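*Asks:* Several structures are given next for inspection.
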Structure P
Amino acid sequence: MNRRDFLASFSTASAVLAGQLSGPARALAAEGAAESEASHRFHGPYGLELYSLRNQMLKDPQATLDRVRRIGYTEVEVVYQYWGHLTVPELHRHVKKAGLRCTSVFYPGESFQNHFDEVLRSAHLLGVDYVICGSIPGAFSKKRLTLDDYRRGAADMNEWAERLRRSGFRLGYHNHNYEFRLFDGRPAYNTLIDDTKPGLVDFEMDIFWVEAGGQDPLAYLKRYPSRFKLIHLKDMRKGTPIPTFSISSVSEEASVPLGTGIIDIPAILRESARIGVRRYYVEDESREAPANIKISFEYLKHVRF
């Protein structure tokens, strides 16, 4: 199952770094430390979005999680229905056995709307800090959302976040590209940010999807510095058509290892550190993800910004 099918279903129910990397990633690793203005290092936390290994998790979850820890990742974000055939308690045991911590769990908007108690139970069992809403209800069942849909979505998130807070969890909203469609010259994503309550609703920025929507992820970090507490670190292949406002129009193979694509990862890391981003999750949606997540980890270990 690909990303589009996964999201749509909810609407109806180490080699040496220089030898591994190429292009801008190798140049950055070799030259970054020599640049006086690029003296900072990434200190983590080193998280992985397990959607990257969705196929491997279906086959052998423990071996998959063990490998994630051997690479060097210390925590994971899990996506509902992409933890194989495991129950939530079984998933928690596998994660713990691997020496990892699950810090975030990701659900579509419909799950919050129709199965909130299940979402809350999973958060308790997994011991997460964050519960992520990954879509506006109706985003994949309707042909196109209206601005009123986004306003209702923001109101819903305010309510869900309050309920989660009473149970000790934080709500974050994860973007794709469709939220950057313009209404009267303004991205709908801005409405989600402006209409949700600061200090109550946080945002998990997926920098790849911001770029796919024709916007600048760095500009959003600077414009709303108090709202972004989580980041999906994912680079984009050069030549990927943008902007686009449909998830299905972007190939999963457009996802490439950090530092090898068109997104200015060092600038993102620098600004994220400045504004106090708390969680970082590497994500790679391509077929090469099992190899790419190691390359991205090594990049983060060596990058200067």
Structure Q
Amino acid sequence: MSDGQLQPWQWPEAHWRGIVDRVRAGRSLRPASWPGGARCAIALSFDSDHETNELREGGESIGKLSQGQYGNRQGIPRILEILARHDVRASFYVPAVTALLYPDEQRGIAERGHEIALHGWIHERNSVLAEADERDLMLRSADVLEKLAGRRPVGIRTPSWDFSPNTLAITREMGLLYDSSLMADVDCYELLLDGEPTGVVELPVEWIRDDAVYFNMNRFAGLRPYTPPADVFDIFRRELDAAWQEGGIFQLTMHPHISGYRSRIWILEELIRHARSLGSVWFATHADIVRHAKGTPA
């Protein structure tokens, strides 16, 4: 009987170790200090999924597509206005299909000095793709973003933070500086592939610091938002306060079509104000934080 026919409790040690060790956190890259004497680095990010959440499922719901379009019409402008008012730089993770639907949006984001990075082709699930298909989509996505934003992306966030056994190898092949899809730490770390250092840096995410888990709803599946915006702000603020106390990174993931509403967008502005009230903080793109952690000049 092959390992694939066994139940997990029947696996030989070599099999389960191979699964665990395929992609693993390596050496910590927590820097001794942050630029300008800042105590904490603030990594704000926005996943511009827009209509791709519906499209990636093969869906054609006009209602759901309209919710995605809100991200372009209202979410992104509101976010950019807040970032500009507070002179903050952030990272935007953009599916190639979003970029093709809204090329002017991407040009405007890039012109304001924000980072645009990979987020799949159509917000596909990496883990169900053949290796050749995953590689093709990642390369084509990079080409699209480079053409529209004027700069080739240096980082990736996989759609839905889905990660196949091949994702890291392809990321390394492409020469990308970092990934921001995994959750083994709160500080940057180097990713290992089958126990070997890759040179690819992880700037970790966490569902706790993602607006989607608190606000998403699906009217046909009985999924309803269960956390008031004030409580979401409190969770994010406590994460920020802890990062400040530790002298580490506060990383946040928001979605323009989710947090771009009038009753929620205040969370972003209040977090920025709260961060500045703590003292010296460094607002930076994910790429710039990774470069600093790795000791690599921009």
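Read-outs throughout are calculated quantities, based only on the coordinates presented, and are distinct from any laboratory measurement. Everything numeric in this text was worked out from a predicted model, so none of it was measured. Cβ atoms are built from the backbone, for glycine too; each structure is taken alone.
*Asks:* Looking at structures P, Q, which one was distance in nm of label points 7 Å out along Cα→Cβ at positions 61 and 77 calculated from, given that it came out as 2.0?
*Replies:* The correct label is P.
*Asks:* Going by distance in nm of label points 7 Å out along Cα→Cβ at positions 93 and 109, which of structures P, Q comes out largest?
*Replies:* P
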